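What follows is calculated from the coordinates using simple rules that are stated; it is not laboratory data. None of the values given here were measured: they were computed from a predicted structure. Cβ atoms are built from the backbone, for glycine too; each structure is taken alone.
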Structure P
């Protein structure tokens, strides 16, 4: 747990504070322990609305009532909570950083505000002491991280501190299996990376849409396609080895592949994720998606052929009735329209004859051998 409120707040010079390279939000943008401060700050500024934090600090100064949470690691003071605020302050007081992120807010600071920025309030703790507070705040609480950052944090607490997933869930007030579902999704992604069937660097967008995977794994189609283990198993390899090829294909559909010049088929979770679930449960629809059909076209094949036949006939009838209703006002003797109508009539006659033969054969108790089609 965090230190009790009675613990003294210290003020530490900004130059002595270091960004947390283990921060799970940064990992989602490809930053590592070797990423320079400039890259960390630029990513925070561009991707996590640090400009809004900087505007607030520039207007009111740095509030001592909101200290940074710091852990001492390898002799360094690591900000494990408050990296956005640290980045905002550095952008305000360091001209080189201000130029990097493209802000001039620091040039208009009042003397009162500027006096609050050289040293910042901190509370010293450790990662193990603070995980419950940070977990509640960022997984289920008022300042929620993205799904990938949540999953990384849960994995770290589970792995580094030996806390079981049910215990993590209880401590942060999780009532919806969020902890176990996030952990399973991360294990699926990590398994693909470790098995070298997918690379995080191969995704087509910088921001990882991890929520697509996390949400999709709850659907029956995803689970059947991967033969996925239940989230309660806490397995580090939830996908059987004989389904790794399926896992690669699924991740390409979700995140794209630069190597294969293939964008993700998921444009937004609703309705694309549910449509992909329907496709995964249909051999015909899945083959169509593999051949390059759009998700919109492929999902049409996920319905039973009988339903598609009936729907197509009803659509055709509706369109033809609509066309017939405007003949007197729209048709001016164009030959191409007449030829098209003739083609439609011939197709309709051929379709009717084929259906009639099938109907008569079934009524007489015999069945024709089905024709083979190219799947």
Structure Q
């Protein structure tokens, strides 16, 4: 072996958390396996996802080699840029399927809401770190306003699913920063009281999704179709599943969007309860390692950011599995690291790169 080869591999692995990387690769490889079946053996789709994985892992490696103090300096500019892009979407965005979510920037188009998945917790963690010595209720109020601005702009597109997920990531930072329980209880009570008013503020299709959750059989060939077919697939998998490439709901084209939002239905049908349990273990490995990194982080900024990334990843997985299983309304949330798609994969790996940066640079961070 050439003497430069071991040195090259050490260079690649110097800022990579091996435990977290192995857990991520287990999920990604599982995704490729189920994607091949969901795409009816389409190698082109699998090769495209391999390309997405290569880009995402490269982004993760680059971010893992950036010290957290530099990431902290980028927090506010990134947040401001993201908000300006969201305003640009509201004014000049392209309408696709009735929603204005995309913005052309010359040679390509982007979806700024994906940027805010990282920019929002990053900016809020920076804000609380900056005011760590004298945190008061007004600081939590300012953080709530910082969160509300992008969430409202994204909900207006309309993209309620992404707005709720970004709101969740921001709320995790605010909660981990030490928001008093009396304030949390007051906010929950206010939310319950205002529920009727929030209901009237929803779009018709959003209200229909909630009503469909209660009784999907009311419109079995329309709004209830996704829920009915996905729950049939999950239930028909039984204990051990029907076997890889043998899912009838999948290959008879009953499951809609089976390579993206409803890929968990394909997995559950073909690998059954046992496969679901193994998949949950893979997810728990990622979440558990992320929480360990958060607990051992040396600064308030890194603790808040790592904790928010870990809990947001949990939220994505929980919402998708709940949606497919019929216990949550249908929203456009892919199963993280499993569903086909490049944008989501890159944003997730960017977050995991931040986790690795926090873990491997902690001795270099001044406390």
Identify which of structures P, Q gives the largest calculated value of volume of the Cα convex hull per residue in Å³. P
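Using mean count of other Cβ atoms within 10 Å over residues 112-119 for the comparison, can you identify which of P, Q gives the largest number?
Working: P: 14.8; Q: 24.4.
When mean count of other Cβ atoms within 10 Å over residues 112-119 is calculated for P, Q, structure Q comes out on top.
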Hey, FRET efficiency 1/(1 + (r/R0)^6) of positions 56 and 352 (r between Cβ atoms, R0 = 25 Å, to 0.05) derived from one of P, Q reads 1.00; which structure? Q
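Matching task: -23500 is the computed value of helix-only ellipticity at 222 nm (-39500 (n - 2.57) for each DSSP H run of 4 or more, over all residues; to 500). Pick the structure from P, Q.
So the calculation was done on Q.
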Starting from the value 7.4: which structure in P, Q was distance in nm of label points 7 Å out along Cα→Cβ at positions 72 and 312 calculated from? P
Looking at structures P, Q, which one was distance in nm of label points 7 Å out along Cα→Cβ at positions 32 and 120 calculated from, given that it came out as 3.2? Q
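Ranked by mean count of other Cβ atoms within 10 Å over residues 192-199, which of P, Q sits at the highest value? Spell out each step's value before the answer.
Numbers: P: 14.8; Q: 9.2.
Largest one: structure P.
Quick check on the output: 27 is relative contact order in percent (Cα under 8 Å, 6 or more apart), derived from one of P, Q. Which one produced it? Before the final figure, lay out the partial values.
On the way: P: 12; Q: 27.
Only structure Q yields this read-out.
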